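These notes open a run of structures that come right after.
Throughout, read-outs are computed from the coordinates displayed, never taken from laboratory work. What you see is a predicted model; the values in this text were computed from it and never measured. Cβ atoms are built from the backbone, for glycine too; each structure is taken alone.
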Structure P
Amino acid sequence: MPDIPAMVLNRRQDVLAWNSAAVALLTDFGALTAGERNLIRLTFLDGAYRSLYADWERSARECVAVLRMEAGRNPGDPRVTALVGELCVQDPDFRAWWGSHQVRGPRQLTKTYRHPVVGALTLDVQQLSVDTQPDQHLVAYTAPPGSPAQEALRFLLQWSAHSTDQDGARAADGTDRH
């Protein structure tokens, strides 16, 4: 899906795989360590990622509710416990919202981003189950056909491909393109 930002997440929202379109839209996941590749962690602790959200508070509260659901399903998961602990210590909003006990599973959403290259774009976020891997799901970001968001996304992907070719940046798999 080269024209659709997409990634595979596990139940903790760790980013397991991604395409170059997801890098163009969100962040260079390949430049992060495996421990940093968590959407909830990025939402609270990475300033550049945080600034992508037009309504950061709404998105951040969704993250807390998804993480709370996972913590309830798997209360002994040491990685969930470590993530919750890290976020409680480092972010007062997370700490307050964690205490509210809101719970929600992944669902279809519409999110508006403030991208530094293309400005505001509103995308549908589709979350699809992976039958062979029940703890994983595919997330795809799409825009309605013919919408300004579709044009902005198309421009972003073309700009990103050109920019990557020009500066020799690494591909999503970590290999050098030159």
Structure Q
Amino acid sequence: MPPTARTPRSRWIEAGLDALARGGPDAVRIEALAAELGVTKGGFYGYFDGRPALLAEMLDEWERRCTDDILEQVESEGGDPAGRIRRAGQLTFSDDLHRIDLAVREWARHDPSVAARLRRVDNVRMDFLRAMFGSFIEDPDEVEARSILTFALAIGRHFIAADHPGRTRREAVHLAGELLLRP
């Protein structure tokens, strides 16, 4: 009989991130993840010392995707600063990554160590925006204002429930973003 293949560590982390996005950190349960993956929970302990280790690796993965991976891709694709901001926003706040980001933000409200990590990620994001805006805007106050408004729009668009006469929400958000990117 051939040996049974182990469920890769990355699948546990991905399942954990999906559970986090659906129900917050309390939804990340080893038994539930094992059932979702169709495996026993014994394989989990070959990779992780326990649930806290999984949660830490999930945050590591989220942070890597949100910062290093995105900045590397934006840099490799090149373009003008406004185009780089657009591309970073598209990648960072894609539906898949945005739902995890929102769950981490909610978690950070109740966990100081998660809040510290979120602050680190947000500082990387803001530094990127400042550098991009600073390349075509001289006034440091305007650079900071546009950076924070762009970031707030990217995060907050999810929470806007208002109607936008003559436009869809997506069109209204796009219009606001383009206004912020004008030279």
Comparing FRET efficiency 1/(1 + (r/R0)^6) of positions 44 and 68 (r between Cβ atoms, R0 = 25 Å, to 0.05) across structures P, Q, which is largest? P
Across P, Q, Rg/Rh (Cα atoms, Kirkwood Rh), for residues 100-139 alone reaches its greatest value in structure Q
Using relative contact order in percent (Cα under 8 Å, 6 or more apart) for the comparison, can you identify which of P, Q gives the largest number? P
With distance in nm of label points 7 Å out along Cα→Cβ at positions 20 and 124 coming out at 1.3, pick the structure among P, Q it was computed from. Q
If Kirkwood radius over Cα pairs in Å is computed and equals 17.0, the structure in P, Q: P
Of the structures labelled P, Q, one was used to calculate helix-only ellipticity at 222 nm (-39500 (n - 2.57) for each DSSP H run of 4 or more, over all residues; to 500), giving -21500. Name it. Q
